[in-house]
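> Structures for review follow.
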Structure 1
């Protein structure tokens with residue numbers, strides 16, 4: 001495998017540490033994140049004035065000559081597959097896709113092919129400049145197999161680092177649409193009695209808990225209070241359905257992004273998602289609340305009725321705030337049409 005050499009000089013008033021000086025002064029065109037620079041330092045790929053330096057705390061002076069030997073990105077051991085993608089946006093650094101329900105994001109032992117990563121490897125081809133030394137798409141967040149909607153994926157190391165930092169800082173805007181049982185309402189005394197639930201102005205349901213893997217079922221997440229990871233979900237009713245109201249389309253937005261967060265939180269509040277085989281269940285609806293056709297469609301909906309509708313973030317290279325929206329997929333849209341007709 002070949003390599004490329006990046007040469008530049010340390011600018012005026014450099015930081016006291018080599019790693020920080022490299023991060024500041026490395027040419028932007030090199031597309032090297034701080035994480036990648038740290039790895040190259042540790043591997044002995046950085047020389048200062050002709051001498052290899054691997055100590056990230058080493059001092060540097062203005063005008064020092066730097067050479068970084070960057071190995072060509074290695075091939076990624078996943079097979080590209082010609083799977084159609086709904087591409088919402090794409091440039092040299094990232095791609096935003098509208099994932100269909102039923103598609104797994106990343107290959108795993110139970111799903112080695114047919115995933116979003118397989119499709120991206122084929123679609124992006126040589127435009128992947130390398131993430132962490134491999135020619136692969138940089139997955140910075142995921143949505144469940146049977147959830148549809150928007151995902152952003154990095155195509156370069158610098159984009160991967162920048163996007164990951166935003167997800168870690170919870171500065172990414174993510175709004176979902178979900179069809180749930182019942183109608184969340186601040187006037188409901190039941191909700192006021194559930195630990196972790198509260199209401200904000202505008203009848204916005206706020207759910208604040210810790211989330212961790214279920215003690216006995218490792219495929220599930222569970223609400224906990226003394227361990228796990230902090231999780232906050234907000235939800236607002238968009239449209240109720242039924243007489244009496246039996247279901248609601250809700251907007252959900254995430255302050256944090258944990259595995260299965262919306263599904264677990266809405267179920268915890270007593271408003272599980274229609275079609276959710278793990279958390280929502282198949283509930284009995286109030287008698288005659290819906291037309292027979294609508295009730296049958298709800299009972300038979302084959303997946304959790306959840307769609308990642310809006311996504312917004314700062315472009316990791318330009319710094320511009322960019323936002324995207326994806327309309328409801330046909331299965332959810334058809335179900336809502338039937339509920340409205342009923």
Structure 2
């Protein structure tokens with residue numbers, strides 16, 4: 001994901017949510033609808049989400065320091081995790097509490113045109129925000145399904161905004177359904193049921209996002225295609241005859257660490273090995289531009305050494321180290 005694409009989607013979502021939160025709260029004041037109050041808190045929480053994502057992106061741009069020699073790229077993961085745990089959960093729990101109270105103590109909705117009008121406006125605004133997130137995601141999603149894109153994306157911003165906007169649209173439909181049924185039946189319990197459903201929806205989305213961002217925080221390897229490109233770039237068939245084992249790690253969404261022990265011929269000179277390593281690093285960076293930190297250790301290939309460090313990332317049929325002659 002390009003940083004600019006993620007920022008564009010975040011800003012679009014932030015603008016939409018701020019406008020929607022204000023309109024929903026006004027509708028709550030005039031109508032007394034608990035769905036409107038829950039939805040206004042939901043939109044306010046979403047606005048905070050986007051603020052945290054923007055802050056994380058800004059902090060991630062800091063230069064590396066002696067204390068943090070690999071930079072601050074993972075700040076984006078940390079703030080995405082905070083979004084999923086804190087704000088989504090707060091919004092979800094608040095909505096569940098409001099829904100429970102409304103079901104326990106129902107009352108009729110006053111000035112019905114306020115909540116209905118605001119919900120229609122909010123659906124339109126969220127639709128534009130969701131459309132922007134989809135458009136930006138499609139530029140990097142490729143042939144992946146939406147499920148795979150959310151699960152495997154290394155940049156957290158677009159999956160977070162996508163799920164936020166999707167949850168917001170579904171929540172608005174639930175709120176509109178709850179308000180509509182309450183008006184049609186004269187029973188405010190339906191408003192509370194709609195609010196309760198919104199809370200459950202938010203918590204489910206929070207769990208999904210927390211699971212995905214937790215994996216990124218722990219440290220994920222490069223994707224299968226990137227690993228294959230790196231393997232192909234390392235071996236030149238001349239000085240570098242194979243890969244004994246290799247590890248990759250995302251230092252941030254757009255920065256990859258590559259560490260590999262490579263097989264060289266036993267009679268190669270130090271100058272030849274050094275030149276081959278420099279050439280391999282150049283090929284890796286050309287094949288996978290985000291591979292910015294590369295450590296290649298030369299060694300004489302033997303079966304016992306290779307057995308100590310098999311590469312779990314390598315796919316079957318990938319490059320096989322050739323024995324030294």
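> Suppose you compute helix-only ellipticity at 222 nm (-39500 (n - 2.57) for each DSSP H run of 4 or more, over all residues; to 500) for every structure in 1, 2: which one lands on -6000?
Values: 1: -6000; 2: -22000.
Answer by label: 1.
> Upon calculation of mean count of other Cβ atoms within 10 Å over residues 38-45 from the atomic coordinates, which of the structures 1, 2 produces 27.2? Mind dumping the intermediate values first?
Details: 1: 15.4; 2: 27.2.
Label of the source structure: 2.
> Quick check on the output: 22.2 is mean count of other Cβ atoms within 10 Å over residues 6-13, derived from one of 1, 2. Which one produced it? Mind dumping the intermediate values first?
Numbers: 1: 12.2; 2: 22.2.
Working through the options, I get structure 2.
> Here's something else I'd like to know. Out of 1, 2, which has the highest value for FRET efficiency 1/(1 + (r/R0)^6) of positions 222 and 270 (r between Cβ atoms, R0 = 25 Å, to 0.05)? Please list the in-between numbers first.
Working: 1: 0.95; 2: 0.25.
Going through 1, 2 one by one, FRET efficiency 1/(1 + (r/R0)^6) of positions 222 and 270 (r between Cβ atoms, R0 = 25 Å, to 0.05) is largest in 1.
> If you work out relative contact order in percent (Cα under 8 Å, 6 or more apart) for 1, 2, which one comes out largest? Please report the intermediate quantities before stating the final value.
Values: 1: 14; 2: 20.
Biggest value here belongs to 2.
> Out of 1, 2, which structure matches 21.1 when mean count of other Cβ atoms within 10 Å over residues 150-157 is calculated? Working shown, then result.
On the way: 1: 24.4; 2: 21.1.
Corresponding structure: 2.
> Comparing distance in nm of label points 7 Å out along Cα→Cβ at positions 110 and 294 across 1, 2, which is largest? Mind dumping the intermediate values first?
Numbers: 1: 3.4; 2: 7.0.
Comparing 1, 2 by distance in nm of label points 7 Å out along Cα→Cβ at positions 110 and 294, the maximum is at 2.
> Given a computed value of 4.8 for distance in nm of label points 7 Å out along Cα→Cβ at positions 142 and 190, which structure among 1, 2 does it belong to? Please report the intermediate quantities before stating the final value.
Values: 1: 3.3; 2: 4.8.
Computing distance in nm of label points 7 Å out along Cα→Cβ at positions 142 and 190 on every structure in 1, 2 gives 4.8 only for 2.
> Please state which of the structures 1, 2 yields -0.49, -0.70, -0.96, -1.19 when log10 I(q)/I(0) by the Debye sum over Cα atoms at q = 0.10, 0.13, 0.17, 0.21 Å⁻¹, for residues 102-237 alone is computed from it.
Working: 1: -0.49, -0.78, -1.13, -1.35; 2: -0.49, -0.70, -0.96, -1.19.
Source structure for this number: 2.
Read the figures in this text as sums done on the coordinates, not as results from a lab. Every value quoted in this text rests on a predicted model; they were computed, and no experiment measured them. Cβ atoms are built from the backbone, for glycine too; each structure is taken alone.
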